[in-house]
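> Below: a set of structures, written as structure tokens.
Laboratory data are not the source of any read-out in this text; all were calculated from the coordinates shown. All of these numbers come straight from a predicted model, not from anything done at the bench. Cβ atoms are built from the backbone, for glycine too; each structure is taken alone.
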Structure P
């Protein structure tokens, strides 16, 4: 794999790890392990308190991700200026990851307001979305791979891609509400599952309503996932990646529902809470990949652009 592609892959993996670590910060109650920003409890570089260490490790990894995003942008400018998806996506991701850092600062300085925590999570999903799109664009534009998308495959891909985009929009709402309830106390408002404190409908209590709203949205997502699964499975004869998308979505959704129920029954242990976010993020990545693969056409195929700036093998 070439240098730019390797960096793009490392950046995507590091961003995913940052999302998982952020979930652990929330689930372990370490969000205010450092009460100030950007320092941690004054000038401490490595505090001895466990929660401070957890929070600070998240900041350090966030810094690494920021530097990797900048590096990806530089390599994209150098080698992929002829590919709008890669070049523009990489440029947009730089201020976006900066906004993510700013939201992290506000989260700490304002002492974890739920709406900012939720927006911080959704912004992280946008960062990894651009990074996945950049990586796919780089791979598909690799002159050594010679990707060609036939018309029949292109039509099939657009069907899957359009349905995946709708599912992503719904999943973004689930992410936001999920991030919100982790900080406003609504996560533990319902002590049973699938009902809420003995009823399928929440009481007038605001936290019960918010908790159940997250469940209703999560259940409703399956109505958006099923069309993606069906389209992907049905296009197996023309798209080699489509069956994998279908299988992954089925397995991941079942796992996510199971983990969500266990979280309620076991009162949200840290590792299960992290698993809940990680599986949801994996569903997001699968849908995003399906959307990009479904819609993207190599530049040379569309415009027959000579790859004068093609990167040399590293």
Structure Q
């Protein structure tokens, strides 16, 4: 396991980040402990969480697991999604940010978050209000670095401008969706991150299981998230993505590697990606993900795999100048 710089922060993180969304849900506490132990044995020091995962249960389980080695780890969480039935139990206004960060720290059993993400853009709250609330928790020592998840490039750029104007802490880490069939981040988000030296930990590198090897020519198995989960079914509902998945699986087979390993290695080899986020419900799923670091993803190999999918449209329409 290599360690790489997280943007301009100076913090060194493992080249894979483990996402704990399964903790307390698909993975009970015992299974979560096994997943955590496997990650630590592999050298992972980077764990991503959110208050909304399991309505706080994921943070509670992660907090118990990290208690004896907190200072050796880089821990993230997120704010935005409602954490109760009250009208003000979500969002990114200063009031909710102040309350949410304290609740996350309590559940995690720690005195600070290494990275605190805004989980989604809040169109009900002015961006400068959100950023001021985040600056408050940084100045209070509760958060070290700030991040944005599911932001458009213009939203990130606007936030960077406001932070620079006001002298506030800026977004130092981004968390977009990125995989072989969801490549929109290539158009503007990843170039922006590279230009501004912002760390990127991308999620869904295996496309919710689409690129796991289960989807082969003529085979679309039942009992998968893409079949049973309405959100994933909608996200990956177009027929062409299954065609890509089939071609990708055949390609991985021809290389003699697990499709999950190859999918993660392809994402991680992008020059703007710091660490893809690995997700797993059990240790059987985790094994191939951890083996991604063993694949030599050359530029030629990455381009060959990219050619199996659709290249996203560029950020402007002056195609003759590309």
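> Thinking of P, Q, which structure, once FRET efficiency 1/(1 + (r/R0)^6) of positions 84 and 188 (r between Cβ atoms, R0 = 41 Å, to 0.05) is computed, gives back 0.70?
Q
> If distance in nm of label points 7 Å out along Cα→Cβ at positions 124 and 284 comes out at 0.8 when worked out from the coordinates, which of P, Q was used?
Computed on structure P.
> Out of P, Q, choose the structure whose coordinates give helix-only ellipticity at 222 nm (-39500 (n - 2.57) for each DSSP H run of 4 or more, over all residues; to 500) equal to -12000 when calculated.
Q
> Still on this structure: Looking at structures P, Q, which one was relative contact order in percent (Cα under 8 Å, 6 or more apart) calculated from, given that it came out as 18?
Checking each candidate, the match is Q.
> For the read-out distance in nm of label points 7 Å out along Cα→Cβ at positions 236 and 268, a value of 2.0 was computed from one structure; give its label from P, Q.
Label of the source structure: Q.
> Continuing with the same structure: Here Kirkwood radius over Cα pairs in Å was calculated and came to 20.2; which of the structures P, Q was it taken from?
Comparing all candidates, it corresponds to Q.
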